[in-house]
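Enquirer: Once you scroll down, you'll see the structures, which are given as structure tokens.
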Structure I
């Protein structure tokens, strides 16, 4: 990286465009600050030694170290927020760090800082460097009315002009600005952009956090304090410069989180959901929220066969939304061949694809219509996630006949009737839930059906307390629960790219193997 003295060398004077500068009065998106407000802004952005003495920005202006953006009628200067950049570089260059004098009393604080200002190596050298730094800000403030609204997702009007007048002025201003940029050296300014990112990185290295903030809400972002906020403003300043040159020269520069540009092919899309996360903020938002564990919507829709399965899983999860799970009860209507239900489910699966939400389906394998429906959705690329077809059904895939009989007996006893007839009945040849229910109805004294909420919650409670079957294997329902609960941490794009569902087994397999 070049030394501080040549980082920003050879920049042209943009302020010769006097007409454009006068139009900024009506179009600028950030309000100009008085000296006192600017001092507070510096301090809140973590700029070292800001607020040393009242009027320091004005002193810098008199020395030729800091340009102001406008003068009040009383002659006092006003500053754009971007002007904190030259102050940052000046104080960093001459080592006036607040940490070295923070322990002094106010008088000593001012004395040491004033002494430091008087002993800079060369006033002329300082002015030369500051001129370059201020010219960076000049271009950024010129481009700010055009590109700032995209950064903050809002546009500030003018109290002096009507909406129609602002629209016309903004249109001509944009054309003139792009013409100015086309007369600049893109290679030189691309290096300036890189140096701005380096300066931001020196303030705060959390570039991925910056992406989260950048695609987040401006009202919260604008209230940030400290070096993180300072780095954010530097990156915002760099972004308006980048966008100006990208539009003027039809180029693509590195975005403001990307200091090294060392990403391998496809990595950005996997992490951010897009190769250009700042240009595609809406696509990036859910990826960053998921990356930071802040995802609050459903990350998976879990479609289950009927009431028994629905209440079994609801008993275990209690509040599915906490885990990003949306549990949907199909009520056995696919098996009953109700066309409206199949179409509704197909529409929901398509919606899942559009919102990059995983889909999980749990159905009974002994129903041929279930298998046909799932196979069709896989073939049409409409199902991304997982499929569990219980063999032969939910109850017998997860529990042994001995466990089911005991649970049925206990359920009757909980209703105040004897469970003995249940335990003493013969179950030879019973290999499915329907057959079990027939025996139950013939011997039970309760007369209640062996399905629905009570039965489902009984199975869910027992399964969650006893996660393994007698052979030591994990119950399929528990494996599904874990898969659903951890879907929020899975990368949807990466999953689509590398995995698909097998048409015969319905298991997730590598795309390379399936092809």
Structure II
């Protein structure tokens, strides 16, 4: 492979040198060109003939120049990086794309050649992550993690993510998902990065709960996403179907009533009118139940916050448990009114998650108090931080993060109220702008450390599912490269990657690093013409 790369580099260098000298000094004899670039005359002659064969399009001369070839490298490698590794597009389709833009005369772009380049990228990407992680100074980093397993038939992947930064600490193929497997894979990984798990969010899988309590020695919180999903699967679809059925029954009753109004007896019209009124009443009751269901489902999310949405006062585990129990009773009432049976004991499962959901709030407050105690913050400043500045920063963060319109309006209202309290507080006026910015940075890191859901992990599972089906499977090498791209290649709107947010340091640009290490593009080769057999041609066979 090294010999092939050096041979390709030599051919490229000779071809580019010939093109440059022709461009600088005009059309010279073969002997003069050979003297100018210090190459044999026969070699120069072969390259000139090859250039003439490649000169098929108006832009062909551009690809012979150093600038044009550099751009070709970027085009080919960027296309493979984004569409093949990132989106699971096959090399056969990419080969067709490159041929359509007419660069196959200068670069070897067959599916097999592109597949070789993709495999080279997949081998380089884990090396980049290893070098970056080894360059980071060892430090004790406390993180909140989300963990889950995702299945594709018999294909099992274990996913462990730092929820604040989005850094994938572990994404590995496994044969099982028991506690021993999780512990064996996560322990050396976390130790090598100097990471200590302070809190873990997951579904109520026994292995994950044990991993948090025993393996990480921290509290295990329930995932708000799964808690709402369980209720939605039980009530949401059934209520929606009943509303659709009631709407169709009302439309049928109205059609029958309108038809009987022109031709029908008085008794028939009265009966059809009563049927229409009954259908309207049924539809209104179903719609009201559906509306109550949506309000209570959103109220589950509204309850699990460190502050009250109404007045931004501090929440604790007891208040959260009371609010969630009210939601459970409301769901049971809706199900009773609609005659929906709880065959899978959904409410029992939900109630089992109330205490782990409330633990999320109490653990976060405990961490806040411990952080302020380590900083030796006086009582007056501490009260101002936790009751005035922290609510304003927290609701602003939630307002920008959510995509639910109703929730965004509620968070905006809570944020505006918290900002008004901040501006009117006498302690705020006593601080300089520099002091306020100092406390603002501290409080912002605290607000971002509150996590009640592992939805980011679920989003990653969905991304893996798309890659699995688009690419007709996932190999271990492709999964490792996808992990590196997630950690070091994907940027948020502020321009930071997950690695930058976790380690707090700059890293080399991933794609630029790949360009430096990928070497030269393959040379084009003239493929053999496919011979189609003629069934009418008799081939003589010796006796």
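Just so you know, all these numbers are worked out from the coordinates, no wet-lab data involved. Model, not experiment: these values are computed from the prediction. Cβ atoms are built from the backbone, for glycine too; each structure is taken alone.
Enquirer: For structures I, II, which has the highest computed value of Rg/Rh (Cα atoms, Kirkwood Rh)?
Expert: Comparing I, II, the top value of Rg/Rh (Cα atoms, Kirkwood Rh) belongs to I.
Enquirer: Work out the source of -16500 here, i.e. which of I, II gives that when helix-only ellipticity at 222 nm (-39500 (n - 2.57) for each DSSP H run of 4 or more, over all residues; to 500) is computed. Intermediate values should be presented prior to the final figure.
Expert: Working: I: -16500; II: -20500.
Going through each structure in turn, the value belongs to I.
Enquirer: While we're here: Quick check on the output: 12 is relative contact order in percent (Cα under 8 Å, 6 or more apart), derived from one of I, II. Which one produced it?
Expert: This figure was derived from I.
Enquirer: Let me ask something else about it. Rank structures I, II by FRET efficiency 1/(1 + (r/R0)^6) of positions 401 and 497 (r between Cβ atoms, R0 = 25 Å, to 0.05) and report only the one at the top, that is, the highest.
Expert: Details: I: 0.05; II: 0.85.
Once FRET efficiency 1/(1 + (r/R0)^6) of positions 401 and 497 (r between Cβ atoms, R0 = 25 Å, to 0.05) is tallied for I, II, the winner is II.
Enquirer: Looking at structures I, II, which one was FRET efficiency 1/(1 + (r/R0)^6) of positions 193 and 505 (r between Cβ atoms, R0 = 35 Å, to 0.05) calculated from, given that it came out as 0.10? Intermediate results must be reported in sequence, preceding the final value.
Expert: Numbers: I: 0.10; II: 1.00.
Source structure for this number: I.
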